[in-house]
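Bear in mind these aren't lab numbers, they're just calculated from the coordinates by the rules spelled out. Here the structure is a predicted model, which means the values were calculated and not measured. Cβ atoms are built from the backbone, for glycine too; each structure is taken alone.
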Structure P
Amino acid sequence: MIPTKLTKDSYTNAHFQKLSELATDVTQKEFSDCAFKACDFTGSTISNTTFSDCVFQNCNLSNIIVDNCSFQEVTFKNCKFLGTIFSRLNTLLLNWKFEECKIELCNFSELSIKKSFFIDCVIKECDFVNTNLEGSTFAGSDLEKTIFQSSNLQKTSFVGAKNYSIDPNQNKVKKAIFSQPEVLALLVGYGIEVQ
C-alpha cells in the first residue's frame with residue numbers, strides 16, 4: 001500500500017507516489033531506503049528530518065525549508081528546486097547527487113559539500129559563496145547567472161558545463177577540469193579578447 005500522507009515519524013523501504021505535501025510540516029522525521037516519485041513538497045518545512053539512501057524522481061521541492069535537514073546517500077532525478085536555502089543544511093555525512101534537475105534561485109553558500117554531483121542540471125541564478133565544492137562535478141550543467149565567489153573549486157569538473165562565470169582570482173581552481181571552448185569564459189574578468 002502506498003502512503004498518501006506522512007503521518008508517521010519514521011519510514012523504511014516506503015514508496016511514495018504523487019504524494020502532495022504542499023506547505024506542510026514534515027519536521028523531525030526519518031526516511032530510510034525510501035523512494036519519492038512525482039511528489040510535491042512545495043513550500044513545506046522539512047527541518048530536522050533525515051533522508052538516508054533515498055531517491056526523489058520528478059518531484060517538486062520548491063521553496064522548501066531544510067534547516068538542519070540531513071541528506072545521506074540521496075539522489076534527486078529530474079526534480080525542481082526553486083528558492084531553497086541549502087546553506088542551513090546539516091552537512092554531517094552529507095552525500096547527494098542531482099541529475100537533470102532544475103535548480104533556480106537557490107543558496108548553497110557557506111557549506112562544505114565536497115564531492116557533490118550536479119549532472120546535466122539547469123542551475124540558474126544560484127549562489128555558491130564561501131562554498132567548499134572540492135572534488136564535485138557540474139558535468140553538462142547550465143550555470144547561467146550562478147555566482148561562484150571565494151569558493152573551493154579544486155578538482156571540480158566543469159566538463160560539458162556552460163554559461164558559467166568563474167573568476168580564478170576569487171576562487172580556488174587548482175586541478176579543476178574544464179572543457180573547450182567554454183573554458184575561455186575564465187578569461188572574461190581579464191578583458192582579454194579571444195578570436
Structure Q
Amino acid sequence: MSIRPTTRDLLLNAFSGESMAHMRYLVFADVAEKEKLPNVARLFKAIAFAEFVHARNHYDKLKNYKEDFKVASGTPAGPGNTSKNLELGIMGEEYEVNEMYPTYIEVAKFQGEKAAELSFKWAYEAEKIHAQLYREAKGYVDQNKDWPIKGKVWICPVCGHTYVGEEPPEKCPICGVSKDRYIGF
C-alpha cells in the first residue's frame with residue numbers, strides 16, 4: 001500500500017534532514033576531539049547515531065517505492081569551532097522541535113498515515129532532548145571546559161531516545177524498548 005503523496009514527501013524530507021544531521025554531527029565530533037573536548041565529541045557521536053535511527057525509521061516507511069525523488073531539506077551550515085558547531089546543532093534541533101515535526105505529525109495524522117506519524121513522533125521526542133543536551137554542553141564549552149558527563153550517553157536503537165547516566169532507563173520512555181537494547185557511548 002502506498003503512502004499518500006504529501007506524507008511521502010515529508011518522509012523523504014525528514015530522511016534527508018536526519019541523514020545530513022547524522023553526518024554533520026560526526027564532522028562536529030572530529031572538531032571537538034581536535035579541540036580536546038572528548039565528552040562533547042562523545043555527545044556528538046551519540047546523537048549522530050540517534051539521527052541515523054531517525055533517518056532509518058523514516059526511510060523504512062518508504063519500502064514500497066522504487067523511484068528517483070528529489071527532496072528539499074535544509075540544514076544549518078557553516079561549520080566552525082565546537083561552540084559554533086553546538087550552536088548549529090541547537091538551531092537544527094530546535095527547528096525540528098518547533099517547526100518541522102509538529103507539522104509533519106499533524107499532516108500524517110490528517111492523512112491517516114499511522115506508521116509515518118509514529119516515526120515523526122519518535123524523532124520529535126528525541127530531538128527535544130538533543131537540543132537541551134547541546135545547550136548544556138555549549139554552556140561549558142563557552143567557559144573553555146569540556147562537558148562534565150557522568151556515565152554514558154545512551155541511545156535507544158529503535159526510536160533514538162537519548163539518556164545520560166550510568167545506566168539507561170529500564171524501559172525507553174518513548175517506544176518502550178527494554179534497557180538491554182540501548183547502546184552506550
Structure R
Amino acid sequence: MTYILHGGFEREDNELNRSFYQEVLKGVSDNGTLLLVHFASTHSPEEVKETHELQEKRMQSLTNKHINVEFATEEDFLNQVEHADAIHMRGGHTPKLLSVLKNYPELAAMFSNKTISGSSAGAYALAKYGPGHSEEGIREGLGLVPIRLACHYESLELPPDSESLTELKAMATELELVTLRDFEWRVFN
C-alpha cells in the first residue's frame with residue numbers, strides 16, 4: 001500500500017498540489033474509483049458539496065483515465081473503501097475526523113493494496129503523532145504511517161502550536177519527524 005501525506009491547503013491551484021493529485025491518481029485504474037473523504041470538514045453541507053464538485057473536476061482534468069470520484073459517507077464508508085482504488089482524506093478538524101475513523105477498527109486491513117492520501121487533518125489521522133494547531137498538546141492519529149508529523153510547518157496562516165511542536169520534536173524519537181510545509185507532500189510505502 002502507498003500512503004501520500006500532504007502538508008495542507010490542497011485547494012490552491014499550484015504546481016505542488018497538481019503533482020500531489022497526479023501522484024494520488026496513479027493509484028486509480030482506468031474506470032476505477034477515487035473515494036474523497038470530507039469527514040474533517042467544518043463547513044456546511046452545501047459548501048462541502050461544492051468543494052467536492054470542484055475537487056472532482058480538478059481530478060478529472062489531471063488524468064487521461066476515466067475515474068469515478070465518489071463522496072464518502074459514514075453510513076456506507078466500509079463498503080466504499082472496499083470498492084475504491086484510492087482514498088483521499090481532506091483537511092479540516094483533526095479530532096472530528098479521528099472520531100469518525102475510530103469507528104472502523106478494520107480500516108488498516110481494508111487499506112492494504114490501495115493508495116491512501118491525506119492532507120493536513122487527513123495526514124494527521126494517518127500518522128502516529130502530530131501537534132495541535134488551534135489547541136495545545138499532541139494528537140495521536142491512527143498510526144498507519146509510523147511517524148511524527150507536523151503539517152503547515154512554518155505556515156503564516158495555520159502553523160502548529162509552538163509548544164506542541166516542541167513537545168513533538170522531543171517525544172518518540174524512534175519515529176521519524178516529518179515536517180511538511182503548506183502544499184508539500186511525501187510518499188510512504
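Quick check: 24 is what I get for relative contact order in percent (Cα under 8 Å, 6 or more apart), calculated from one of P, Q, R. Which structure matches?
Q
Can you tell which of P, Q, R yields 16.4, 53 when Rg and Dmax of the Cα atoms in Å is derived from it?
This value belongs to structure Q.
To which of P, Q, R does the computed value -19500 (helix-only ellipticity at 222 nm (-39500 (n - 2.57) for each DSSP H run of 4 or more, over all residues; to 500)) belong?
This value belongs to structure Q.
Who wins on FRET efficiency 1/(1 + (r/R0)^6) of positions 54 and 166 (r between Cβ atoms, R0 = 30 Å, to 0.05) among P, Q, R, i.e. which is largest?
Top value of FRET efficiency 1/(1 + (r/R0)^6) of positions 54 and 166 (r between Cβ atoms, R0 = 30 Å, to 0.05) goes to structure Q.
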